[in-house]
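Dropping the structures in below, format is structure tokens.
Just so it is clear, none of the values below were taken in a lab; they were calculated from the coordinates. Keep in mind the model is a prediction, meaning the values are calculated, not measured. Cβ atoms are built from the backbone, for glycine too; each structure is taken alone.
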Structure I
Amino acid sequence: MTLGGKSVTLTAPSGTFSADGLDKGTRILLDSTPPTPANGVFVDVGCGWGPIALSLAIASPEARVYAIDVNERARAATHANATSQGLANVIVSSPDDFPVNTAIDLIWSNPPIRIGKAALHELLHTWLNRLSESGEAWLVVAKQLGSDSLQKWLNDGGAGEFRCERVSTDKGYRILRVTRR
């Protein structure tokens, strides 16, 4: 597969999201986002086996890229994949181990929608509120899984003072860009 313009071979073990390969939503996110800044603190929330985090790390080798997941197997796979690609700028972490006072410049995520609305709202509230003043988040959410209601919730202040715009729609997925108001 190609990530960040580089051909890579990765491992996607069972017990992780989309273990049979790169899912459609993630591919759409990777193909729809603008070029990343040269450096900063980037976060992939719900990293799975790491395709988003690795794309960020390849595209911006001077950035610190945090790959966050609650699933230990996913974190181990992301670490192994980053190591196999020589990506020393990827830091794999559980949510609880992320440095508390670290401002995030960029979040890219195919968020775990199926954890339920309340848990998803809590997750987004936590991570979006860690964005720096000029930080932004890019999310991919399937229309059938509530992208439009999520956009409304974000614009109505559900996660805080954020603005959420739909940047594009492709194959039933919405690309949402979230910034501070």
Structure II
Amino acid sequence: MMEEMFDVVDQEDRVLFQSPRSVVHANHWLHRAVHIFVFNSRGELLVHRRSATKDEAPLKCTSSASGHLSAGEDYATAAVRELEEELGLKATVEFLGIFPAAGAMTSFEHSGLYRAVTDEPPTFDPGEILSGDFYSLAEIEAMLTRDPEDFTHCFRSLFRWYTERFSHSNIL
């Protein structure tokens, strides 16, 4: 299997060159990722626990779906692809923002955040996801307060941003 190729980008998210995933990660070069927050119609957010075989943040809780952009891929295309690959879901994704890379705290990634709403049950990719469930935002806040280290750094930042901007009555 051929190794994934990533766009290496600068601080302003401009493409500099392409390089294999392992080289990008080993050198801590800036690159791109997407995160999708999947809500059900009750306003609950799907959070998943990463599989034990993940090379970064194994067994940590994170966004409903997330992943790297392939070289030449745009954020929206990657969001739709990751939603289907990781959760087996096809849903409309809404762009919420791009968050600049901030070193190790963001895994050296510029992160595009998207939101989707569906009541279709997810089918977890076992190579990516150990388990997952829907929680109210208040339940996730409580979980983060109890054990913030159980969550990826990036999820903590994205979740904080999301809850600061969207009232609980206007989640969807």
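For mean count of other Cβ atoms within 10 Å over residues 70-77, the calculated result is 17.9, so let me know which of I, II that is.
Numbers: I: 17.9; II: 14.6.
Of the structures listed, the value fits I.
Upon calculation of FRET efficiency 1/(1 + (r/R0)^6) of positions 6 and 158 (r between Cβ atoms, R0 = 30 Å, to 0.05) from the atomic coordinates, which of the structures I, II produces 0.25?
I
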message = Comparing I, II, where is FRET efficiency 1/(1 + (r/R0)^6) of positions 14 and 142 (r between Cβ atoms, R0 = 25 Å, to 0.05) highest?
response = I
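When relative contact order in percent (Cα under 8 Å, 6 or more apart) is computed for each of I, II, which one produces 19? Present the calculation step by step, with values, prior to reporting the outcome.
On the way: I: 19; II: 25.
Checking each candidate, the match is I.
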task = Could you tell me which structure in I, II was used to calculate Rg and Dmax of the Cα atoms in Å as 14.9, 43?
result = I
